[in-house]
Structure 1
Amino acid sequence: MQQQIVTILGATGSIGSSTLDVIKRHPERYQVYALSAASQIDKLIAACELHRPQHAVVLDEVNAELLSQGLRARGIDTAVSFGPQALIDISIAAEVTTVMAAIVGAAGMSATLAAAKAGKRVLLANKETLVLAGALFMDAVSQSGCVLLPIDSEHNAIFQALPDSYRENPYQSSLSAAGIERILLTASGGPFRTRDINTFPQITVAEAVKHPNWSMGRKISVDSASMMNKGLEVIEARWLFNAPAEHIQVVVHPQSVVHSMVQYRDGSVLAQLGSPDMRTPIAYGLAYPERIEAGVKALDLFAVGRLDFSPPDFERFPCLGLAFAALKEGGAAPAVLNAANEVAVAAFLNEEILFTDIPRVIESALSRLSTLAALSIDDLMAVDAETRQFAHFEIQQKTVRC
């Protein structure tokens, strides 16, 4: 068994921390080469002390100095660097075999794309890479021979339920040729699935970040509460599995036990079930095609008792409808959707706008900017920047709380 050399982009977030937990359980299989973080320096120092990576990367020079001081104080000789190019460098280093792409937002796209072009095993937990640049990213995967393994619990479940030949080479065939009718993408419905819709303007940040099933970061938790998270996953699924939008159906499943399903032409529906713990898909990605122990509590179906399913309410969750519309429009629309959402969610978390203002900002951006050019990575990054500027202006001029 050849040891995998791993870079973790976003090591201090929930996915990064869970990845380190799985790796810690299998020191004979995995060695950490590099870790990155934005600003949680104390947490990054602790991870460096435990795993002794060769490199650690942070966002800027100020945090790099804080990290260097902390590492020196503990006698840790990990090399410190900062900035976007440093993220790319630790993703394409010759020694690295596997890259966990877990940086939230557009900031992780360039390094993830670089890892794919370098032919690494990419464990994809960064939604924005496929939302912004799905076609370009999948082309890079195809041309380099990169092994791409989805880590989102839903996409990982779909991957497991697909035929072997199709999941590894979806662009050499089609869903129809593989006998597949639909991909059924499950969603918990978040904390507001049954809340009176008339009270949505009163939703607080504390309520929005409290997910009933999953432990996640604040931005992703708000996305789950608005169901934008599921909308982004629909766009991801389109690119990961060569699946047109009309063959992707969202199914609300509040127990988060069935992580997603694949419906076949013969009437079969294959599902992957498990406890709501991200270490399961992480371990699957790290060890694929083998299975390893992940520290996850076994699923107790008797304790679960029942499994419920229902269609999504697009009036309650307009962000989901906006995501489907952006996918169908194509071009720059998904990049506009993502950038506007990031700005709006940040404003909500800062208590600058209401929860119900999030889809309004996104819809306004889509109506103004979705026809921008989107032929290259440079085009998409320009769209991202222009959308953020527009969304900030909208928030300042129209939707700021009094």
Structure 2
Amino acid sequence: MSRLRTTAAAAALLLALPLSVAAAAPALAAPAPAASAGANVTATATAPTAVHVQLPRPTGPYAVGREDLHLVDQGRPDPWVPSAGPRQLMVSMYYPAHAGTGSPAPYMTAAAARLLLDGKLPGHSIPTESVTDTRTWAESGARPQGGHYPMVVLSPGFTMPRASLTSLAEDLTSRGYVVALVDHTYENTGTTFPDGQTLPCVMCGKFHTWEAWKGLEESRAKDVSFVIDQLTDRPHPAWQYARMIDRDRIGMAGHSIGGASSVPALVTDDRIQAGVDLDGTMEYPVPESGIGGKPYLMIGHPLPGGEDSSWTENWPRLDGWKQWLTVDGTNHSSFTDYPLFSEAFGIPQDPGTTVSGRRAIDLTRQYVGAFFDLQLKGVEQPLLDGPTAANPEVRFHS
């Protein structure tokens, strides 16, 4: 369920693997306490120069604007590279906008794309443009809509850049949310800053115990609270359109460790009212006292050896509205944009993966969007009440 706990067959999806694991192929060993299956993997996939990916069109009524922010936490040294000075983050702000008032937003920078490809697919021959030319639906510099909107903070998986959750960010925005999509510096393949510098994944391969992963989740929660501080500060917020944010309706969602980090974030920050964990093992346990009655949604892929023990152990302590979904036919990366690239580049899929990348994105958008519509907007969502014939892949746990 975690970024490491994948099936042996899923190891062929190098784009879905942590950088340190992919670089060490063919041997795959999980540093986390739970065992991870090993497999012999060789990255031989190539892609024609003309192969590009188009993200699925957002489903909501709003056009999507995007602006990238560089935030500096002067009160906190970088936890991973103290010599770098204060903690610095890049955040993509997505907001409901007027269509056609901006320019196409890039998927990611060329430098970050190069580090992503080289880190995840050593020995590949995929051109950088096959990532940078990805068709997104957001517009940079677009004129914002009026009104106040709930905000959702998104946190990607370990080693994964924030771009990996672009499809989810765009769709939530189109449904009437402001979305803050965070890059956690030194924890992903590459983060590009306004001065042109792209910082690498310093921490890849350096977490080998349950306590270390727990510390990473706690650090992510601090990053998220700082981002909320900066966006909701009065009278001088860090974002020019901060007036769009309804400060009384804030949620958090994430993939893998980004999803698991929502637990410490909910526990330590009263402003965050609801959380979603997309396939992330919870090294930071839910306290015996619960999470203050806050609603929580867990969505994961099926595991051959049974359920993720951290989910079964923490489930009884979730003391508010809660739902646990398993999406059959998916793998760990299915809740991100990565399967779209795997399919386009001809990277072999896990034999157990029967759900296409677009279908997985559609299901993720449906259930995450419904959850926040219910919890932050108060709109009833029958989709969350139980199984539906329209989505036979989704199983509800009692």
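In this comparison of 1, 2, the computed figure 18 for relative contact order in percent (Cα under 8 Å, 6 or more apart) is attributed to 2.
Taking distance in nm of label points 7 Å out along Cα→Cβ at positions 184 and 320 as the criterion, the top structure among 1, 2 is 2, with the largest value. Taking mean count of other Cβ atoms within 10 Å over residues 104-111 as the criterion, the top-ranked structure out of 1, 2 is 1, with the highest value. For which of the structures 1, 2 does the calculation of semi-axes √(5λ) of the Cα gyration tensor in Å, for residues 192-263 alone return 25, 13, 13? This value belongs to structure 1. Assign the value -7000, calculated as helix-only ellipticity at 222 nm (-39500 (n - 2.57) for each DSSP H run of 4 or more, over all residues; to 500), to the correct structure from 1, 2. Structure 2 accounts for this read-out. I have 2.9 for distance in nm of label points 7 Å out along Cα→Cβ at positions 208 and 224, calculated from one of the structures 1, 2. Which structure is it? Considering all the candidates, the number was obtained from 2. Looking at structures 1, 2, which one was percent of Cα pairs over 38 Å apart calculated from, given that it came out as 11? It was calculated from structure 2. Given a value of 20.8 for mean count of other Cβ atoms within 10 Å over residues 64-71, point me to the structure among 1, 2 it was derived from. Of the structures listed, the value fits 2.
Laboratory data are not the source of any read-out in this text; all were calculated from the coordinates shown. Predicted, not measured: the structure shown is a model, and the values here were computed from it. Cβ atoms are built from the backbone, for glycine too; each structure is taken alone.
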